[in-house]
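Down below are the structures I want you to see.
What follows is calculated from the coordinates using simple rules that are stated; it is not laboratory data. As the structure is a prediction and not an experimental result, all values here were calculated from the model. Cβ atoms are built from the backbone, for glycine too; each structure is taken alone.
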Structure 1
Amino acid sequence: MKKTYESRAQKLLKKLKRPKTEKKVERPFFIEITGSPSSGKTTMISILDPFFRRQGFRVYTPQEGAEVIRHIPRTSHLYNVRTGLYALATLIDASVNDNYDLVIFDRCLYDTFTWMIYWLEKSDLTPREQEIIQNFFCFPTWLNMIDAVFFVTTTAEEAIKRDQSVSLTEKFGGTTNPKSLENLVRINEAAYQQKKCLADSPKNIFLINTSGLKITEMTELVLSTALGALENRFK
């Protein structure tokens, strides 16, 4: 199975590499991983990043917006709009950078789309305001650059168990308490079901439930899904 994955990756790399005599630069593959807290997003990146690097891909994993945007409180939609703008700027910059073959986002445009559902339900946005913001981040020029999107989910109980296993405090965070987690799992699955942002390429959006998955099972699922999505780009 490993050799099969490696062979598929090598074929993709050959298609992505253009002769130096050609002026046009093929943009990198873009993958976005989004989803509810403690669902396995970081684990997925830790699977994809070394696999593709070892196959010769030049991989870039941008810093997550939540690690960069610390000056805006997470108490309104403005926070998620700002992290979305950070991700958008990174996406556009990377699309014209010849130093990368693959860019893996820990949350990008689809994440912002999802959070606007949350803020509508919190009455922090009107339906019209939600539509305007979502349409902006779903603008085809940059949205169609994202080759694959993984909506990662797990049960609230599993997420709490994972969070507590690496936490030095028993106190819950703002979005990691049982009630909030159940709500965010529901909203992420609802965003996936809408598929509003992927009307042009519905094959490349995936819902992955990591509940009960062993690391070996997650590895095979993530690699086979990612390779299939990237192969679709050349069809």
Structure 2
Amino acid sequence: MPGESSEYQVQDPVSVARRALALSAYCCRGFIDGGKGDVDAESVRDRMIQWLSRFNLNEQLGSSEWDAIRAPLGSLTPALKNRMTWEVEGLAVLAWALGMGPLPEHDGQVDPFAVTDSVGFLTDDVDAIIVDAKLRSQDELQVYRELMYAIHCRVRDFLRNGKQKDFAGWTEVRWFELLRIDSTHLLADGDLRFKGQTISALEADQLKKYEWCICEQHRASIWLVGEEQNHWETTADT
């Protein structure tokens, strides 16, 4: 549970950097699946397989992830392709943890090209990225984990019950201070805010799309603080 950080050991910077590099390929593979027969798309697939193998980054992938990357373009199921592309939201969290990118917003989608570029996708400087990798403080990572747990719980609660609540009471001022988040971007009338309006103003379908982003961000936060050994096996229960 959030707040019980003493039970866990934060992931080491090398593991996070290697996972971020490997995950960048996994996400990219999902985005290019529609490029079957396209010379450029086929070339990117071949390059990423060679790149992952060259730097042993495939060791930071689950077996099903590695299989998906090596699969012929056009062969992924819609569900798997969606999963692979949405994971770029979790990749953005790893990039932030490594000091390579900004903290992703809970109510918006990241630019997948900017995120994969930020962590060094397909670069020849993999060894340098890994050696130089540094993580944000344990306190920052733990507070972010707690914040994402609260946000995810609030979304799930609203989808079940549809009632406005005092989300501000679920948070702490120090969370916003430590993460350098303006609380007015997260709160509206005391409840969770999405694009300037309170959660109760959203349609269920719209909120479910936001939850896809939030779920991947939450999963990444759980793995970062060491609650799970492998990112690909991490679930975001609320």
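At a glance:
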| quantity | calculated |
| --- | --- |
| Per distance in nm of label points 7 Å out along Cα→Cβ at positions 60 and 116, the highest-valued of structures 1, 2 | 1 |
| Which entry (1, 2) yields the derived value 18.1, 54 for Rg and Dmax of the Cα atoms in Å | 2 |
| Entry that produces 2.4 once distance in nm of label points 7 Å out along Cα→Cβ at positions 92 and 124 is calculated, selected from 1, 2 | 1 |
